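Enquirer: Quick heads-up: structures coming right below.
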Structure P
Amino acid sequence: MITIHLHNLKFYSFHGVHEEEKLLGNEYEVNADVQFHEEHAEIHSLSQTINYAEVYEIINKRMHIPASLLETVVMDIGNAIHEKYDYVRYINISLKKLHPPIEGIEGAVGVSWHKEF
C-alpha cells in the first residue's frame, strides 16, 4: 500500500453555524491521507500513483465553499478524492478550526473522517 500525505494545509474560509463565522471567517488546517494498492513492482510514472497537486486542488476548491458544518466539508473532500481516483482504498481527512469562537478556549477544534473503500 502507498499513502499520499498532504498535511498542515492552511486556508482562510467561512465555515460555521454562527452568522459571525460566516461574515468574519476563520483560519483552518487540513490534513489528508490517501491510500491505494500499488499495481506495479515499482512506480516510475505519475500515472501509476495519485497526484498530490490534484488532491490539493480538490481540497482547495472545497475549502472555498462555505458550509455550516465541518463534517460536511471533510466528507465532501473525501468523496471527491475517491470520485477522481476510484482505486483509493482508504481516506483520512481532518479539518481544524484554528481560532474557534468559543469564549475562553485556547486551542483548535475540528473533525476527522475515515473511510475504507
Structure Q
Amino acid sequence: MTLRNAQDQVDKWIKTHGVRYFHELTNLGILVEEVGELSRHLVRTYGEQSYKNKISKEESHQCIREEMADVLWVLLCLANQTGVDLTQALEESMIKKTERDNTRHKENSKLAPPENTDSIS
C-alpha cells in the first residue's frame, strides 16, 4: 500500500463511517496526543522508565504498534485536509535529504561506532 492508497482509504472511511473530518487544529491536537501516547510506550520499553503494572514485551510491542498506527491515521487525515500527497512529499523529502546529507552523517564523529573496550590490554 502506498501512502496515497492509505490517504484514499482514510478518506473513504471518514466519508462512510464518520460524519466529517475534525477541524485541522483539532486533528493537530489529536496528533500531538497520539505522539505523546507513542512516546510513553517507547520510553517505558526502551528508555529508563517502567510501566506501573508490568506488561510483557509482546504487549508493549502491540501498544507501540497501535500508537504508531494512530499517529499515521491522524497524519493521513491532516494530509487529506490540507491537500498534501504524502507519497510525493516523502519522495521529495528523500531527494532533499540525500542531496543535503549525502556525507554529513558519515563524517559525524559523534556517530562513529564505539571503540571495543572488551579487550584486555
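No lab work stands behind these numbers, since they all come straight from the coordinates. It should be emphasised that the depicted structure is a prediction, and the values quoted were computed from it without experimental measurement. Cβ atoms are built from the backbone, for glycine too; each structure is taken alone.
Enquirer: Can you spot which of P, Q the value 0.65 was calculated from, given it is FRET efficiency 1/(1 + (r/R0)^6) of positions 28 and 100 (r between Cβ atoms, R0 = 30 Å, to 0.05)? It would help to have the intermediate numbers written out before the result.
Expert: On the way: P: 1.00; Q: 0.65.
The read-out comes from structure Q.
Enquirer: Of the structures labelled P, Q, one was used to calculate volume of the Cα convex hull per residue in Å³, giving 94. Name it. Show your work: numbers first, answer last.
Expert: Numbers: P: 94; Q: 200.
That value comes from structure P.
Enquirer: State the single structure among P, Q that was used to calculate helix-only ellipticity at 222 nm (-39500 (n - 2.57) for each DSSP H run of 4 or more, over all residues; to 500), giving -8500. Working shown, then result.
Expert: Details: P: -8500; Q: -22500.
Only one of P, Q returns -8500 for helix-only ellipticity at 222 nm (-39500 (n - 2.57) for each DSSP H run of 4 or more, over all residues; to 500), namely P.
Enquirer: Which structure, out of P, Q, was relative contact order in percent (Cα under 8 Å, 6 or more apart) calculated from, if the result is 29? Write down the numbers at each step before the final one.
Expert: On the way: P: 29; Q: 35.
Label of the source structure: P.
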